[in-house]
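Have a look at these structures, which come just after this line.
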Structure I
Amino acid sequence: MATQVHEVFIRSTPQKVWEAMTRGELTQKCYFGTSVASTWRPGDPIVYSSAEAGPMVEGRVVEVEPSKRLVHTWVVRYDPSLSDEESRVSYLLEPRGEAVKLTVRHDLGNAPKTARALETDSWSIVLSSMKTLLETGKPLVLPERAG
């Protein structure tokens, strides 16, 4: 799959969704325990890291429009067999009344091994967890695999 597109409607504001995407203490609750760090300026690094394992995903910020759009490159560090591939993630936030439509597009055309690794429900878990956190104040806790 060259591109993955995921959409979710979150009863929240664009500002709060933006914070859930860009503040490390919040991403830690939604992005598989990783904390994001960046200056949020185009060309600067972005790193999702785990306190136990260090950098899990690294990249560069491509575009930033706070509370509206974020684009960054994506290089997997948690699996050395995927670290030679670069993909791109785009987030689009659209206000919809009392909700925000969040669209995540992960362009994996130059990252076939990463695409195969992400065929499971990784992005669905992240977005569902973000939705749950913002709507209830509590993170979503799921087992690693169904069963």
Structure II
Amino acid sequence: MTRDEVLALLDRRSSAWAARDAAALAATHTADGVVVSPVGGVLEGRAEIERVYRLWLAAFPDIAAQPVDLVIEGARLVQLVRFSGTHLGDFFGMPPTNRHVEFDAALLMTLRDALVAEERRVYDFTGLLVQVGVIRAKPMA
């Protein structure tokens, strides 16, 4: 893939996040795509990937994904994204808390046919749970 093709894919993903469009986000993955995520576990296939995008969008209807940094190496890339939103819906069994959250995620992607074939999401899920109030951080002594 050329750098321009990679950037075009990332622009489509960015537009889909801005539109909060789970189907459009899932369409940036190959039909047999795999996503490994602290929240969703191992997701296989576009339908399963879309299901988890829908869960995120329902839990954080105002979610925003702000690209921060990007490294491209052929068909592999790492994108650092700052996510923010308000917990207004069920989040994997956690009732809404109305709390604002912010967290950085590193998205490690392998591309095929101008789509994401594999994506590994790395972020501080424990920190996210602290922000929504599910767990408490131990105060530093």
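Name the one structure among I, II that helix-only ellipticity at 222 nm (-39500 (n - 2.57) for each DSSP H run of 4 or more, over all residues; to 500) of -9500 was derived from. Considering all the candidates, the number was obtained from II.
One of I, II was used to calculate FRET efficiency 1/(1 + (r/R0)^6) of positions 14 and 54 (r between Cβ atoms, R0 = 35 Å, to 0.05), giving 0.65; which? Structure I accounts for this read-out.
Of the structures labelled I, II, one was used to calculate Rg and Dmax of the Cα atoms in Å, for residues 78-125 alone, giving 13.9, 40. Name it. Structure II accounts for this read-out. With Cα extents along the principal axes in Å derived from the coordinates and found to be 49, 33, 25, which of I, II does the value describe? Structure II accounts for this read-out.
Ranked on relative contact order in percent (Cα under 8 Å, 6 or more apart), which label among I, II comes first with the largest value?
Looking at the calculated values, the largest one is I.
Every number here is computed from the coordinates shown, using simple stated rules; none is lab data. Keep in mind that what you see is a predicted model, and the values were worked out from it rather than measured. Cβ atoms are built from the backbone, for glycine too; each structure is taken alone.
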